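Take a look at the structures listed below.
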Structure I
Amino acid sequence: MINITEVRALDVSPEVPTTRPSYISAASGLVCVWSTMYVVADDELHLGVFSKDTSEPGHLIRLFAGDLPGGKAERKRQKPDLEAITFVPAFDNFPHGALLAMGSASRPNRGRGALLALDAHGAICGSSHELDMTPVVGPLHQAFDELNIEGAIVVCNELRLFQRGNKRHADNAIIRYPLRQVLGALQSSQAEAVAPFAIDRLDLGLIEGVPLCFTDAAVLPGGEMVFCAVAEDTDDAYRDGRCVGAAIGIADNDGHLLSLHPLDRPYKVEGISARLEDDRLELLLVTDADDTSIPAKLLSASIAK
């Protein structure tokens, strides 16, 4: 069992828009680049930017134009449902790499993505490039009863997406694409669909009769994948449910499950970053309490490797 430490709330400086809460509440994806943490939230049009070295409030960077309603039900219907963010190494006109953020594709309006260039220090430079993820996620609707992309990582020359299941369709999968083909399609005005070359399904077991399902992933230097998963008591990819438990798992480069470690408390962890330090795996996690009045938390944990 993994002992979790609460590090901080994901509070942000009150910039734009001024009517929003001074925190992120629905953190859904995390990636660390050098000393900066980047967090997507499923009910925001912005990216959260935080320092790993201080507890100062973060700030927001706009990804998409417009505004979301304040009411919970209407906001849920209209949100882009950003669930995944990953670092993409240098390519084309991005000499220092980029961040790729994407929606879950669980509804027609949740198929947008964003590409943000980074500088040599891992900071965002320039404005966000909005993407239509249809060439990548479109073909997946034929492969899954309910598509729900929750994580993304780059492993060597591959983009890997993590499909999240639910009680009715406990269909966890790691979906593998040729990275260069995906990047080309996403930046083309007349892109053709990109089919994955492999879909590896994983059964993560049950907690209190509820299946554990992927919520995010990170990659280690050797290609091993570290993921977080929660057992959320819901029958579909739209409605929220009670989180009855959570776990951190490790899979090898081929997608075979190596280990699974339950958390000591049922945090709904939806974002993960991992690094190796000597013989230990050091983790950072972010949460989504499914309640806009509760700030998302940054958590830390450690696993003997």
Structure II
Amino acid sequence: MKAYIPTGDPAEPVVLADVPEPAPGANEALVKVEAFSVNRGETFKLEAPVTGGVPGKDISGLVVQPAADGSGPTGITRVVGHPMAGGWAEYVAVPADALAVLPDGVSAIQGAALPLAGLTALRLLRAAGPVLGRRVLLTGASGGVGHYVTELAAAAGAEVTAVTRNAERGARLAGLGAAEIVHDVADARGPYDIVLESTGGASLPIALARLARRGVLIWFGQASRTPATLDFFDFFSGPESAVIRHFHYLDAGTPLGDDLATLVRLTADGRLHPEIGRVADWADTATALTDLRDRRIRGKAVLTLP
């Protein structure tokens, strides 16, 4: 079968190659891929790729071989899936508990845009606790996670301030329910009950300073790729007794498939709108990856297979 493998070359990070078709384990279904999305974090991993590995975590397609142990979707079924690797290919083996059925009202393109960003947003807000009536500051809001967090949090009754780089992206976030848009975290007016921080570097201590006393800051990314420096005594000037929590979306205790099914249901009901900045044939995968890395794509980039 054909699949994209890493090259280690930043100018052309992946190339199409012939690789063996996956052999599913007893608890895995074989999925014929119809579409997959790429994530900015994956572009960073391509800088030091695993030799021979096929990347890809966000897919939608058709189950052509259900899991042998009887778990997960049965028969020929449209699905969205979240394998840990292997998705940028014609076929991928996906754990049955990391699949959710796609109804007719949700396209393969929408489905492929849901997994990593949608799961991160859903589980991030779950980790934050009740947000009804609470002030939430979200940094790095321009990407796929930021769009999902904004829409879900606003729908749950939060007053969201989104930090985004430009007015165009800010207008879209306002349309999804953000109460306020700022283009620099230093311009955010606190205090905030919850800070969701994904930039790292200099942004994290600035965001922390806007946190209310006994508030919660959840650190879920470091898009700047720069470590943050914190000063213990800065907490006494505002966020006294605050909590800083590290977040990883896989540490949730809920099967991936269950949360994927929630995302699919919300999309089908018109309550969640995947923000898709580019749809292209999978022949353009390398270009999409470099454009995503260099921030030339707003939201998700989805590649479709013929």
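Coordinate-derived values only; no laboratory data. Predicted model, so just to flag it, every value in this text is computed and none were measured. Cβ atoms are built from the backbone, for glycine too; each structure is taken alone.
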With helix-only ellipticity at 222 nm (-39500 (n - 2.57) for each DSSP H run of 4 or more, over all residues; to 500) derived from the coordinates and found to be -1500, which of I, II does the value describe?
I
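Figure out for me which of the structures I, II the number 59, 39, 33 belongs to, where Cα extents along the principal axes in Å was derived from the coordinates.
Numbers: I: 44, 43, 42; II: 59, 39, 33.
Attributed to the structure labelled II.
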A value of 2.4 was computed for distance in nm of label points 7 Å out along Cα→Cβ at positions 28 and 260; which of I, II is the source structure?
I
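Given a computed value of 0.65 for FRET efficiency 1/(1 + (r/R0)^6) of positions 84 and 228 (r between Cβ atoms, R0 = 30 Å, to 0.05), which structure among I, II does it belong to? Please list the in-between numbers first.
Details: I: 1.00; II: 0.65.
Answer for the origin of the read-out: II.
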Identify the structure, out of I, II, from whose coordinates volume of the Cα convex hull per residue in Å³, for residues 12-187 alone was calculated to give 121.
I
On distance in nm of label points 7 Å out along Cα→Cβ at positions 100 and 292, which of the structures labelled I, II is highest?
I
